[in-house]
Structure P
Amino acid sequence: MKNRPDLTEERLHRTKALMNSNVRDCLVQGYKDLIPSLNLPDANDRHVLAAAICAGADVIVTYNLSDFPATTLEQYGIEAQHPDEFIIHLIDLAPSVICEAAKQQRISLRNPPQSVDGLLAAYERQGLARL
C-alpha cells in the first residue's frame, strides 16, 4: 500500500474476497510451513515459491525475474517467466481461447471503455510488448 496510496485497505479486502470467491479451486493451502526453508534474493518472495511448490506449479509468472533465480527454482521443477513470455506461450497453445479472453476483458472494461488499440497500448505499458 505504501507504493499505491490510491488503494485503500477496504478496496484491497474487497478485491481479495472477490478473487477468492471466484477461484476456490485455485487457492493454495499448506505452504506457510515451507517458507522458512526457502532461500531467495528477496526473502519477501519466499511465500510465492512455497505456494508454487505446494501447488505443483511449473511456472512462476513475474516481472521480477531476478528475484527467482533459475538455479534455485530448477530444484523444484519450476521456472520463472516474464508475463509477456507466458502469454505468448498461451497464445501458441490455444490462440482462439486467449483471443476470446482478451476480447472479453476489453468488453468488461467500462470505466473508461477500451478500444482494441487502447487495450493493446495498455498491455504494452504493462511490459507485454510482444502482444
Structure Q
Amino acid sequence: LVFFMDTTSTIDKDDPNWIIYFLYQQYQNDNGQTCLAPIGFITVYLYYAYPDKKRPRISQMLILPLYQRRGHGRCLLTAIYNDLRKDSRIQDITGEDPSDEFVPLSDLVSLELCHKYLPDLFLKESILKTSRLTKEMID
C-alpha cells in the first residue's frame, strides 16, 4: 500500500528483515463462507545491532477509521511486542518518526507490559501519574 505522504517508499517483500502484522475480523457472509475484513496493519523492520542483535523499528501503523478508538491499535501493538520479545536477539523496539498519536499509545503499551512482567517495579498507580496518559486510556 502506498499512501500520499511527504516521504514514502515501497518495501522489498523479499527482504527477510521486513515483518508485516495484519489485524483482521473473521466473519461468515450470507452464503456461509468465511471471510476476512481488514482492520489494520503494522510494518516492522529488523535493523542490525552489533554484534548479533536486532533492533526492530515500527515503520507504519494503520488502523482503518471504522475501527479506530476501539482498542485495536493497543491490541495489535501489544501482540507485536509480545511476539518480538520471544526472540533473544531483540535489543529494543522503537518507532520510526512516531506521530503525536502513536507516542501515547506506545507509552501505554510499554507501561502495561512493564506492569505485567515487572509488577513490583511498575504499579498501576504509577501509570496513572504519567503526564501523557489519561484515566480513560488506562481503564
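Laboratory data are not the source of any read-out in this text; all were calculated from the coordinates shown. Remember, it's a predicted structure, so these values are computed and weren't measured experimentally. Cβ atoms are built from the backbone, for glycine too; each structure is taken alone.
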Discussion item. When helix-only ellipticity at 222 nm (-39500 (n - 2.57) for each DSSP H run of 4 or more, over all residues; to 500) is computed for each of P, Q, which one produces -14500?
Written reply: P
Item to complete: Using distance in nm of label points 7 Å out along Cα→Cβ at positions 53 and 109 as the calculated read-out, with 2.0 as its value, let me know the right label among P, Q.
Response: Q
Discussion item. Quick check: 1.47 is what I get for Cα Rg over 2.2 N^0.38 Å, for residues 29-92 alone, calculated from one of P, Q. Which structure matches?
Written reply: Q
Item to complete: Compute distance in nm of label points 7 Å out along Cα→Cβ at positions 69 and 117 for each of P, Q and report the one that scores greatest.
Response: P
Worksheet entry | Structure from which 11.6 was derived, mean projected area of the Cα convex hull in nm², options P, Q | Q
Item to complete: Work out which structure the value 2.3 belongs to, where distance in nm of label points 7 Å out along Cα→Cβ at positions 21 and 101 was derived from one of P, Q.
Response: P
